[in-house]
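Structures for review follow.
We did not get these values from a lab; they are worked out from the coordinates using the rules stated. Because the structure is predicted, anything quoted here is derived from the model rather than measured. Cβ atoms are built from the backbone, for glycine too; each structure is taken alone.
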Structure I
Amino acid sequence: MGNEIAMFREWDETREPDWDLLKMPAHDAFLHFMTALNDCYGKKPALWALDGTYDGFKWVESVSDNPCVFGYTKTDGEAVDLILLNFSDQEAALVFDDENEYTMLLNTGWEEYGGQEKKVVSDYMPSVLAPFSGILLRRMDRD
């Protein structure tokens, strides 16, 4: 409760959320990100359909030389989504080999979410991850 606007204080059921935070650009951007993330989660069963099994999740090996960068896939048995996360304060080069093609679904670095990157929804695999960032990609089917 209140996470969607990045409240500074802990949730308190006796008080309403700090709606004035949305006047601050960073909090408004975070609300837009959380809205997009929740929308994406609801529309992409690969992110949740097999959560009760080991088949829906797989770590991606050797994503980066940076030990603070992690990658994993989520699947519903058909679609495959790739999540890459950089938990460091340094830009991280991606070094894993993956011959698949991907479409960018969500990027915390997009300007609309408070980042520095222009929103580009295209078929590519980025070569670097910005500090403290995460991206969600959908693997394209091979014909």
Structure II
Amino acid sequence: MSSDAVNPSASWAGMSTATKICAVSSVVLLVSCFLSWVKVSAGPVSASGSGWEAYSLGKLVALAALISIVVIVLEQVKPDVTLPVPATLVLLGAGALSLLIAAFRIVLQPDGGFGGLGVDVGPAFGVFVAAIAAAGLVYGAWRRMSEG
């Protein structure tokens, strides 16, 4: 074997606590996009839709989570790579955007146009998971900024 082979030194133990928070939050955020974000019930019948299925903005949250994961992995595997924007700023922006979208989906739910027909539309648990994960990503990025 050649000694020129790249030997990535990425390890969980070598990561800062803030980076660990960002990594876990990013993975949870990505998974939450495939959980139920909206539930619709009409009497005894109910249905739900994931963030990926129900909303275009859910796909944007998934993209932000993927970008965060890629930035963290790239930073750990290839630390000498210089990004055009600081990695911490990318993580902060992805987390803030995702938190804004999740909060928007929690607060503003469409009524489905069934106003007085006994159809209830509301947020489901997945959007709350997404909001918590996005808040964790923002917090982790903020801690990374304060660490320097």
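Values for this structure:
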item: Value 36, calculated as relative contact order in percent (Cα under 8 Å, 6 or more apart), assigned to which of I, II; result: II
item: Structure from which 4.5 was derived, distance in nm of label points 7 Å out along Cα→Cβ at positions 16 and 88, options I, II; result: I
item: Winner on mean count of other Cβ atoms within 10 Å over residues 64-71 once structures I, II are ranked, highest first; result: II
item: Given 13.4 for mean count of other Cβ atoms within 10 Å over residues 56-63, calculated: source structure among I, II; result: I
item: Identity of the structure behind 18.6 (criterion: mean count of other Cβ atoms within 10 Å over residues 48-55, calculated), options I, II; result: II
item: Parent structure of the calculated result -4500, given that helix-only ellipticity at 222 nm (-39500 (n - 2.57) for each DSSP H run of 4 or more, over all residues; to 500) is the read-out and I, II the choices; result: I
